[in-house]
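What follows is a group of structures, each given as structure tokens.
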Structure I
Amino acid sequence: MSFLRSLYETPTPIDAAWGHHRIFTHHAYKIVREAQFAPIVMAEAQELARWFPICWALDEDDEPVLVAFRSLLAGGQGYPGDASFREDCLPRVLGAYPLVVPSSESLERRQVLADRAISDNPTDIGAPLLTAEGKFTRAALTRAKVAIGVAGALPATAALSRALFDHGMLEPWAVDLDLGHGQRATFDRLLIIATRKLDDPLLHSIIVDGGVDAGLLVATHRLSLFRMSALLTAARRDVQKTREAVAEPLAAVSLP
């Protein structure tokens, strides 16, 4: 299963039967809160690099996928600063949710899909997905445009990722970090651009073929790796908080 498809529970074409369905703020959805990795496109790398390491992850078919590395911890913990709720640091694929990034076949059919996932943490009553006339509401249309935009940019991003991988420009990035209290964060299917390849004429050729976005991606990718220190600090903070939360009830118990 691809990284992208793994984000969705039940992607379903939108039709009149969705008239009663409501959409909520992004963080009302579990996948938006908890996805440690999110596939991204080249054009958003520069913005997201301010918050997260940008790297590649191998999917189940060993295809390199450009991703934002959002957290070292599962369960919606470990986000740096206020990135846990700020919508301006959401990868676009999550910013579109629950609207689904369409496949090429869906685009050809002009078919829009949404994920039939439950909003498990709503903070308001949400907004209708469709109007009484069966048209998209403004909120739904905004997210649909984002999803379609991602779909349009994915082929170029995938082509660049594949070119870097096939020509040996990427190397394994083994992440194995001590989070404290006996807990570690370990990831072994990640890739980064090899330092020894930065002056390789072939890398420059691949960047030229990929255009301006490819050049910006390579530059911001290297800088973004320093954001791992922010992820580590945030993860250790939340591990400590969890430890303290568990210890407090035990300390309150007095033995006879």
Structure II
Amino acid sequence: MRIFLIFVILFSFEVKSQKVPLVIEHSKRIENIVISAPHGGYEIFTTKIAKDIAQNLHCGCVLARGYRSPKNKRWINVNRPSECLYTKNKKSAEKITDKASKVYHKYLKAVHNAAVDGVFLFVELHGNNRKLYGTQEALMVIEIATTNIDKLGLEKFIEIYKSVIAETKPPLYIPVYIDKLHRQYQYKNKNVPFQWSAHKTKEYGILSLSHIYGLHFELPLKIRKDKNLRRIYTEILSKVIGKWWQVFNEKKVF
């Protein structure tokens, strides 16, 4: 019998006399998975995809909105205790601040509340509009930075992803590349270096925690913005994450 509990918590943090809401949605069941999108409102449709994947898997979901807004000169990272301050219209280098630390600790608490208990799979969704070097062509790949997962487990993830792709036959194939497996990769006959390593989040943010298995996804704009592709890849990622976590829990192969 599945136990499915949903809690919605709204709280806000004072930023330049504005109330910025951080919306947290929790759902719990036996499988310990939390799907998160910390940059809602900036990395468009990541909160929609995260929420839909969590609903498909009946697992925890954490959504943060409003903390990154160049228009409002606000750049709080949420998944680590740092922000970029603005001087006039220029964004400064990232630094740890009390304000950003408070936001991070609220986010961290929400993630742990969304998990069942103990060690869990933490999937964080991000978005980018990276171009193929020297062109204006969008780089249509998914990069995944990871923590506390060995190469055998990551190779299994790629295997399951390719299997689900073969079953689904999407109209546009988006390859997946993972930090520990692909320092660089080939895209349209060009060598492309792996970019989204989440090194600062691994250094002093949520991916530095020893009790989580972390998958930090970077999704290209097209599969987030195009309604049909978004629906298809939400289903694909739901199946891949669910199957991969089931293998981990039941077969203990990595």
On volume of the Cα convex hull per residue in Å³, for residues 132-243 alone, which of the structures labelled I, II is highest?
I
Relative contact order in percent (Cα under 8 Å, 6 or more apart): greatest across I, II for structure I
Out of I, II, which has the highest value for mean count of other Cβ atoms within 10 Å over residues 116-123?
II
17.9, 56 is what came out when Rg and Dmax of the Cα atoms in Å was calculated for one structure; which of I, II is it?
II
Origin of the derived value 1.00 (FRET efficiency 1/(1 + (r/R0)^6) of positions 44 and 148 (r between Cβ atoms, R0 = 30 Å, to 0.05); candidates I, II)
I
Re Cα extents along the principal axes in Å, for residues 76-187 alone: value 47, 45, 25 computed from one entry in I, II; matching entry is structure II
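Every read-out reported here was derived from the displayed coordinates using simple, explicitly stated rules and does not represent laboratory data. Remember, it's a predicted structure, so these values are computed and weren't measured experimentally. Cβ atoms are built from the backbone, for glycine too; each structure is taken alone.
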